[in-house]
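Each structure below is given as C-alpha cells.
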Structure I
Amino acid sequence: MRYLVFLVFTVLVSCKNDSKAKNLPENKKEHLQEAKFKKVDSFIITSQELALQYDVDPYYITTDTQEYLIGLDLFSGNVEIINLTNKTVKIVDISNIPEVLKYNIVEGFDDIFVADFNDIYLLATANKVVFNIDFTGKLKQIIDLKNAVKTNQSENFSEIVAVARRNFVVNNYVFYFRSIPPLNWYVNASFYTKPFLSEYNNTTKKFIKSFGNFSKITQTKNSFFPADYQNSFVLNFKDNLLVVSDRREDFLYIYDIKTGDFLEKFLAKSKYFDASKVELLPRKIDMQKFINSMRKDGSYFNLLYNPHKNEYYRIVVHNQNLIDEKTKKLKHPINNRSFSVIVLDNNFKYKGEAYFDGKKFNYLSFCVNKNGLMFYYTDPKNEDTKHFTTIDFTN
C-alpha cells in the first residue's frame, strides 16, 4: 500500500566537503559532499478537476512552445494533461473509450508511459493489454499480450506486473515490462536470482529476452527486506544503458540494453541512510511486520534520469523510529519523513546529495523537467490550488 500526501515546498541546504575521500578511486569514494540547490521557478494552477495524485511516476513532455505534465490519476484512472505553459488542465476520461468495456478492464490501468504528446501508453496488467492513445483520448492501437505471455512462460518469466513507481517503458515499438517469475517473492530466495525486466517486440509479437538482475544482498536464504522486489530502473536509450537501483544496495548496477550483459557498478551511497540498519524479516508472510517496515525502514526508493540535464537522481528515504517520541503514536511513512536526492552526472560521477527534512514536501510528488526537479502538491488549505516548484542542483 502506498500513501500520498501533498505538502508545501520550501528548503535551504548548505554545502560541505570532507577530505577523507580524496585519495580513493572516483567510483569507490565514500560520498560526503552535499549538493546545494536553488528554486528556479514557482507557480500555481487553480483547478477543481485536477487531482494531482499519482501512484506511478508522471511524465514531463515538451513541444516547440509548450511544457506538459502528464499523469495517471490514482483514484479515477483518468489521464491528467497539465499545460504548464498556459496553466490549463485537460482530463482524458478513459471510460469513454469503448474498448475499455470490451476488454473488461474492471481493475483499471496500473501504469502510464508517455513517449510524446500524441503517444500515450496505458498498461492493464490484469488484462495483459496496453492501450495506445493520443492526447485527446483517441485510441490509436491495442497491444494484446495474452498470447505472448502464455507462450513465454518459463522459470524466468510468468507475468507482467506493476509493483513500483515505474513498470514499463516503450522505445520504437519495443516494450520493456517489469516481470515476475513463478516464485513467491517473500518465501523463495530464488526469486531474486531471476531477471526482473522482459523485452517485447510489438512487430514480431514476441518476448525477446529477460535481463536485469537484483543484487546479491537480496538473495539471503532465510531473511529478506519486504521492499526488495520494488527496485527501480532507468532505460537510457541514448547511451544504451539499463541502470538498476535496488532498495538497500549502495551501488547502481549498469547493463547493456541490447545484449542484456552486466557492464559495471558505481557507488551511489547516501550519507543519510544506512542500509545495514533496516530490519530483515523471516521469509514468511507477516503483514503487521511488513507495515511496520514501511513506517520505519528507509530505502533507495527511486531512480530518475533527466535527459535535459544528463543527470541521474537517486531518491533516498531515511530510516525513522516506529513510534514518535513526543506523541507516542506510530509514525506515518510519508508525513514529516526526511529524504534526500543523490545527484550523479551521465557518467555516474557523484555530484552531491541534497537533504530534505520532509516537513514541507514529500518524496513521492515530483518529476524531472528541463531545469531539474519539479515538485507538485495540492494546497492543504484549498484543494483547488495546485503548487508547482522547480529546483536546480549545483555542487
Structure II
Amino acid sequence: MSDDLNMTEILTLVQDFITSDGMIKSEQRKFYQVLRTVLSTHDGTFSNLDIQQFLLLARTETLELSDEDYSEIYNVVMEKYATTQRLEEEALLEKELEVKAKLRMMAESKAKEEAEARLKAEEEARSLSDARLKAEEEARLELVARARARIEEEERLTAEAEQRVRDAEEATKRAVERAKREEHERLIASEEETKRLEEAEKLRIEQDARAREEEEARVREEVERLRQVEEEALKLAAENSRIEEERKAAVAEEERRRIEEEERIKAEQAAKISAEEEARNRFAKEAHLKMVEESIRISEEQRLADEAKINSELEEIQRLADEEARTIKEQEEKRLAEENAKIAQQQEAKRLVEENARIAEEEAKLAAEAELAANTKSIPDLPPLDD
C-alpha cells in the first residue's frame, strides 16, 4: 500500500474545494490551471514532498492568489496525504499483529509436538520396561526350574539375576530421568526462544516508530524550508516590481530631459537667429546713417553709387544670413527627423519583441494543451464562471 496520489486525485481535491461554494474566483481558476500544467510535467504518482514542491511552484506563478486561499488549498491536499498515511500505518500494524499471532501459533505448535514426542518416548520406555520385566520373569521361572536340580547353582544364578534386574531398573530409572531432564531443558529453551523473538519484534516496532518520527521531523523541516523559499520568492517578485518601476521612472526622466534639451536647442537657435537678425538690422541702420552722413559730404552721383554699393552689400549680407538660417533649419529638421526615426525604430523593435513574446507564449500554451490532450490522464475540468 502507498500513500502517493495520482494527478487526477490531486486536481479533483483542488476542484472540489474551489467549487464548494458554487462559484470560482478568477485567481483560484488561474492557480488550478497553472497547477494542472506543472503537474502534467511529472510522470507517475506524487509523493508528499513532490506535491509540496509543485504547489509552491504554482503559488509563485499566481501571486494574485491570497495567502488564505493558498493555505486552505494546501491543507486540503496535505490532509488527504495524512489520511492515506494513517490508513497505511493501521494496515502495517494489523500485519505486524498477524505476524506475532503466527509466531505464537508456531511456538505453541512446536511445544505441542515436543510434548507429544515426550509422551511417546515415555510410552516406549514403559513398553520396553514391561517387556524386559516379562523376559526377566520368564528367565527367573526357568532358573527356578533348573534350580531344583542344582540348588547351589540356582542360588548363585538367582543372585546374579537379581543383581542384573536391579542394575537394569536403575539404568531404566536413570534413562527416564535423563529423558525428563532433557525434555524440561527443551521446553525452557523453547520458551526463551519465543521470548527472544517477541523482544526482537518489539525492538523492531520501536525502531520503526523512531524512524517514522525522524521522517516526520525531516518533512516538517523541509516544509519550513519551502515556506522560507516561498517568502524569498515573494520578496524577489516585490524587488523586481520595484526595479521595473524605477526603470520606467528613469525612462520617463530621460525622455523629459531629451524634450527639455530639444526645447533648449530650439530656444538657443531662435535666440541666435534673432540676434543675427538684430545685428543685420543694426548694421543696416548704421550703414543708412553712414550713407546719410556721406551724402551730405559727397555729390549726388557719388551718393547714388555708394547707396547702390551699400544696398548690394546689404543684399549679400541678407542672402548669407538667409542661407545660414536655412542651413541651420535644415540641419535641425534633419536632426529631429533622425531622432524621430530612431524613436520610431525603438518603438517598433519593442512592439516586435512584445509581439514575438506573445506569439511564443501562445505557441507554448498551444503545445502544452496539445501534449496534455495527447496524454491518457483523466484530468477534471472546471465549470464555467458564473455571470
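When FRET efficiency 1/(1 + (r/R0)^6) of positions 163 and 195 (r between Cβ atoms, R0 = 35 Å, to 0.05) is calculated, the result is 0.15; to which of the structures I, II does this value belong? Please report the intermediate quantities before stating the final value.
On the way: I: 1.00; II: 0.15.
Comparing all candidates, it corresponds to II.
To test your reading of the models, identify which of I, II gives 14.2 for mean count of other Cβ atoms within 10 Å over residues 203-210 when calculated.
Working: I: 14.2; II: 11.2.
Computed on structure I.
Which one of I, II has Rg/Rh (Cα atoms, Kirkwood Rh), as calculated from the coordinates, equal to 0.94? Don't skip to the answer; put the middle values down first.
Values: I: 0.94; II: 1.63.
The read-out comes from structure I.
Using relative contact order in percent (Cα under 8 Å, 6 or more apart), single out the structure from I, II with the greatest value. Spell out each step's value before the answer.
Working: I: 18; II: 24.
Checked I, II; max of relative contact order in percent (Cα under 8 Å, 6 or more apart) sits with II.
For FRET efficiency 1/(1 + (r/R0)^6) of positions 283 and 371 (r between Cβ atoms, R0 = 35 Å, to 0.05), which structure out of I, II has the highest calculated value? Kindly include the intermediate steps, with their values, before the conclusion.
Numbers: I: 0.20; II: 0.00.
Comparing I, II by FRET efficiency 1/(1 + (r/R0)^6) of positions 283 and 371 (r between Cβ atoms, R0 = 35 Å, to 0.05), the maximum is at I.
helix-only ellipticity at 222 nm (-39500 (n - 2.57) for each DSSP H run of 4 or more, over all residues; to 500) was computed and gave -1500; which structure, I, II, did it come from?
Structure I accounts for this read-out.
Read-outs: derived from the displayed coordinates by stated rules, not from any lab. Bear in mind the structure is a predicted one, so any value in this text is a computation, not a measurement. Cβ atoms are built from the backbone, for glycine too; each structure is taken alone.
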